[in-house]
1. Have a look at I, II and say which one yields 1.5 for distance in nm of label points 7 Å out along Cα→Cβ at positions 263 and 303, as calculated.
2. Using relative contact order in percent (Cα under 8 Å, 6 or more apart), single out the structure from I, II with the greatest value.
3. For the read-out Kirkwood radius over Cα pairs in Å, for residues 183-230 alone, a value of 11.4 was computed from one structure; give its label from I, II.
4. Comparing structures I, II by FRET efficiency 1/(1 + (r/R0)^6) of positions 239 and 287 (r between Cβ atoms, R0 = 25 Å, to 0.05), which one has the largest value?
5. With FRET efficiency 1/(1 + (r/R0)^6) of positions 199 and 215 (r between Cβ atoms, R0 = 25 Å, to 0.05) derived from the coordinates and found to be 0.85, which of I, II does the value describe?
6. Using the calculated result 48 for percent of Cα pairs over 18 Å apart, for residues 47-134 alone, pick out the matching structure from I, II.
7. Here helix-only ellipticity at 222 nm (-39500 (n - 2.57) for each DSSP H run of 4 or more, over all residues; to 500) was calculated and came to -12500; which of the structures I, II was it taken from?
8. Out of I, II, which one gives 0.97 for Rg/Rh (Cα atoms, Kirkwood Rh) as computed from the coordinates?
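Read-outs throughout are calculated quantities, based only on the coordinates presented, and are distinct from any laboratory measurement. Worth saying up front: this structure is predicted, and the values here are computed from it rather than measured. Cβ atoms are built from the backbone, for glycine too; each structure is taken alone.
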Structure I
Amino acid sequence: MVHRNAPLTEAGRLRLAQCVVDDEWPLRRAAERFQVSPTTAKRWADRYRESGTAGMADRSSCPHLSPQRTPTRTERRIIKVRVLRRWGPARIAYLLGLNPATVHRVFSRYRIARLSHLDRATGRIIRRYEHAAPGDLVHVDIKKLGNIPNGGGHQILGRQAGRKNRIGGGYSYLHNAVDDHSRLAYSEILADEKKETAAGFWTRAQNFFGQAGITVQRVLTDNGSCYRSRTWSNTLADAGITHKRTRPYRPQTNGKVERFNRTLLDEWAYAKPYLSEQERRDAFPEWLHSYNHHRRHTALKGLPPASRVPNLSGQYN
């Protein structure tokens, strides 16, 4: 690619070289005509004599020899460790006695995929997808979360005291549904993950998406017992919704709701030291509203999920 400030394109270089070689112009005259230095005019004339028209193309700026480059044998060892163990640059560098920056350069040179783009179980690159319209696919999952005892947990009392205070605190179950196209999320904090609870949650989630103008066509879940039940199947079938399940031990297939779970933990559940479970639950509706209407989403080019759902109520609150 020609630099945007370069005085000559490939066609201009050819005309310059032909003036010098074919028409026998003096170098200085040709350089003045094409507004370049005599040195530049000589370089393109020499390349024209050597390679003809093909010599006018850009060449790589890499040196012919790189004495300080990492030996090929070392590069192969780096790549072998990466493929077999799926380690990052730092761990591989410590194992082989190298600088982590050296390992990273080898990864870049051979275009090795990032670990975050790989399936850890198989080492294959994860093929990311996005359905074309809201409702084409909704991801559903359950996140188990330990309750905060009155007076606070380990973030306030310290780990030892917090562990004692937590005894008998029990768990909450966050049932989550995320639309594949818009990333619009519906979530409830419920007492268990039984089939009746999951089915009731979906009925309310479907109503939420329906009010936003989204007609759900398919639902994707993992292989949890509640999602394999007849109660769950009948609930979806009665609404004319197709149920799909992920392959066993492949949670990345349901990656959009798994990513929502992580965001939920980072930005709400563990975002501050709550003094009680009720205080944390009271903060949840406001956080969920912010997630849907205001939080910038990197997969949506910096826009919130509401930007892809024109009928969502409360969009500008």
Structure II
Amino acid sequence: MSRSRHTALFAFITAAALTLTACAEPTGTAGGRSGGTAAEGRVPKTDVVSAVRKDEAAARLLPAGVRESGTLRIASSVGAPPSAFYREDGSTPVGADIDFADAAARVLGVTLEREVASFEAILPALGSGKYDLGTGNFGVTDERRGTIDFVTYINDGQGFAVREDSTLQEVTDLTQLCGLNVATAAGTTFEVTLQENRPRCAAAGRKPYEVKTYADPAAIWISLQQKRSDVVMSTINGLRYAVTQQEGLRFLNEFKRLDVGFAFKKGTPLAPAFRAAVNRLKEDGTYDRILKKWGTAGSAIETSRISPPELK
């Protein structure tokens, strides 16, 4: 996705002013560039990363080659707040995923060479060796664990949002979606979950729901606003944020929690070092400061783990 489309998404979901939350840290800072908009001024700018110091014990867990080169190649999916997004000027990506990756790198004493890539392209690219790790709010599933290693850093998951005029009050079983149009992002666990459960409608003698997938996150919300879709399935944190920025929408409910992690090629020697880095960030308070900055305290985990079983 181009930066211009990310910028359009940012403008759309902020709907004139980013209030990244009553629970997020206030910034009290004006917009980035001269003449920055009010929306830009509301993006949290608290620096929670630069004070992080290298932890020698964690750094020693890195492979010798990485310690010598001092660099790692990271692919970052930049989609929507609060995980990762572009500021209104379409420049450097920001968000919780960016802060967690940068902070972990500082603990390990390495520099990240970041490349923005599409969500659906990152996991295959890790397997080919194009990147050393990836971020994109990747939920840890048993299927993904077959080819990818994860180092967990938050807990997020699957949820739903609807228009205010929707008769849906809660989705506890996907057969409640029968006959509806469901919008979601392409290549995600949401798409997989929806497609796998779609036949259950016919089995119950009901019209199957239609799954409408979009590569552009902005298109998901446009489809809902324009009534081409009836409900959106996406990340819990992303949905909670987005509905505060658009009139006429409401968060419906959480459906399933998932651990979220840095993604690596299966069998990576980097996982122990990154697990130690996340746990170090928890010890020194940086972890909580990142969550507070982005208004996602409810996504805290007790300890980082390597490729844990999918939460049931």
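1. I
2. Values: I: 13; II: 27.
Evaluating relative contact order in percent (Cα under 8 Å, 6 or more apart) on every structure, the highest lands on II.
3. Structure II accounts for this read-out.
4. Of structures I, II, the maximum of FRET efficiency 1/(1 + (r/R0)^6) of positions 239 and 287 (r between Cβ atoms, R0 = 25 Å, to 0.05) occurs in II.
5. I
6. Only one of I, II returns 48 for percent of Cα pairs over 18 Å apart, for residues 47-134 alone, namely II.
7. Structure of origin is I.
8. Answer by label: II.
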